[in-house]
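For reference, the structures are reproduced in the following blocks.
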Structure P
């Protein structure tokens, strides 16, 4: 059997694994829509209802959210108003990440591409979130396209890739505003790129900024017209007061997270001083920052260190438990004055023995994969220093920005990089870098 047929069959195997995994999760939910109408999911459904009623630029649309996912939901529901139809389309979009993973791997070798595709096909985090009504369902395919173009840009410094970077990152920001600071790092990377002239660097930064701002500007202008503030969303204070401060208080006062959340909740003003959500957000940010400035540096350092450990090593069990309808103790409701103590109580004192087994098994698997990925990461430095730096930058960014929450759900933006690192780690010294590029890279490098 020739290499081309083998490659084709391998890709079909990956496709089959992904379809089977996603179908299995789909039918764990189907036909009961109760799960799809809970928590944040109901918020997005409500926003899509408003858009279907023509209120996309109306003040009644939630200022805490950005428009891409509600627009996506509204579009699908205008075609066929069935939540399982939405899940099928989301899974179809998610499966496209197999191609992205394979093509990204081709920047190194065909073998890495195949194994990266294989690990992506079996990624539980991606499969679960394609079966929920959450922004992650379309955010990760869009952002993975950004990662692919970014890695390609590191090779060819193409003007076309700069344009694509700005547009795709803009769409990603309007899907999940958590990445609103990432453009600063991208601009910094372009500035420090070797083998490019000052003139080219300046042109690329300007072009990137124009394309990025061109995408997000209409939404920011909408917020300015309605609220008098140029911003993407008004949810910053929620993250600060409800997530960051409780994790710091846990160490500052040596109390468990449940009590810390109750303490942090007292920071919210009992009466609204303004009806403007951006003013309200700004006011509580000041309160939150002032509060943190009065806490010790060690408390903040401990909160971020253990938050990072939890973020990197937490298995995909929280969402899986919800889908399986397990009556288990959540991490946020587990007692402990530190993350290690909480984790021990979370695992060994959990009221669900089934969930306890999932946690232990999942953590062991994650630990093994992290060791392989660490080796792959170190070997990536030898293969391509630029992609090594970009991978480190992306992982570091999302780790720092997501530490207060620290669930595996927030790790999904760089799962495709983890698949690549796993592939490199598994193949190791048998890796043969390809100095040529994929067809997309060849096309965009002609500028």
Structure Q
């Protein structure tokens, strides 16, 4: 199992290598199987995306009549940035550990082994086992599978780490990108010649977990506000925020410049106030004189970024059961992009969220006539079911299938509080053994 989990399948690598490793498992266990290349046009994402499909019987599918059962799992993995390091899946006596363990691949292998035990028996209804790409990219793998009609099931069982509890309701996810024009950056240091690099690290937690801890981005904003309140004069030059997809951002980098006469006092202030804290870590880099070529955010843009984060948080608090973050900040030539993420329950209409936010955002922009922005809707993953309180808050492809009138339920091995979207995701071996037994019974009830 460990070998099958270790081919990394993130945004930069794509899922093709991982899908081929799973295809090999299907072939070795006697399944009919195929690789399905998934085409997309998303910028900055590997084109090597693929679904892998295993069949319990023949591969013939009636495109007009729905038959059989689809068990579908995500096989792409997202993990928090850790200075460019990759973390492999490992095994101990008690646990399976590592990135992606709770994101779908380990559960998929449990389903494969459960189905293998029944492969020689006659199936009344065919079983389709699909490992889908792009769960963190708007469910592109699941959408491509539906559109292609490579399978046409009567019902669907998706994946979320529910401790093997069967659930029929789930949250959706809404992402907006705010692009700010920074072409008017001042390139003259104007006396702000001392460099201060700030890196903030905080725990990565999936948005399914109600977590009151501040993110790396909110800690970075607090650092700026505290420095200004303490009387220090500085200019803000760069900002970058990153984290696992669908999780609270765990890494924030910013650069500011201070005047020479405040440099030593500022370093002393930083060491006294921001060395370490519970659940957060600050790292600082100090450099000497830099006289030219440095660009600063205008005061309006700097203030707008701070207000935007606060405004988004306040907006989300008015939506019951929801949770929201500024998920990423990506600098580019003459532009800064901030992504706003919202996890929302089934009772919420994402179109209403979008229209309500447009009104709030328009009010915010009136205070900043010199700030030029463009808002882009990145993706919406629809919720499924109806019951907010009984919903699984981990993002799934349930809404995608429900939209196409496929009956959908979700279950899976593990729990989101065991490190989902961290580099230390874990599942107990006892739970894996139990999952294989549970899935075997479920397949028997549905297909035999």
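Here FRET efficiency 1/(1 + (r/R0)^6) of positions 31 and 143 (r between Cβ atoms, R0 = 30 Å, to 0.05) is compared for structures P, Q. The highest value is that of Q.
Taking relative contact order in percent (Cα under 8 Å, 6 or more apart) as the criterion, the top structure among P, Q is Q, with the largest value.
Quick check: 82, 48, 37 is what I get for Cα extents along the principal axes in Å, calculated from one of P, Q. Which structure matches? The read-out was computed on structure Q.
Tell me which of P, Q gives -22500 when you compute helix-only ellipticity at 222 nm (-39500 (n - 2.57) for each DSSP H run of 4 or more, over all residues; to 500). Source structure for this number: P.
Rule-based calculations on the coordinates, nothing more; no lab input. Everything numeric in this text was worked out from a predicted model, so none of it was measured. Cβ atoms are built from the backbone, for glycine too; each structure is taken alone.
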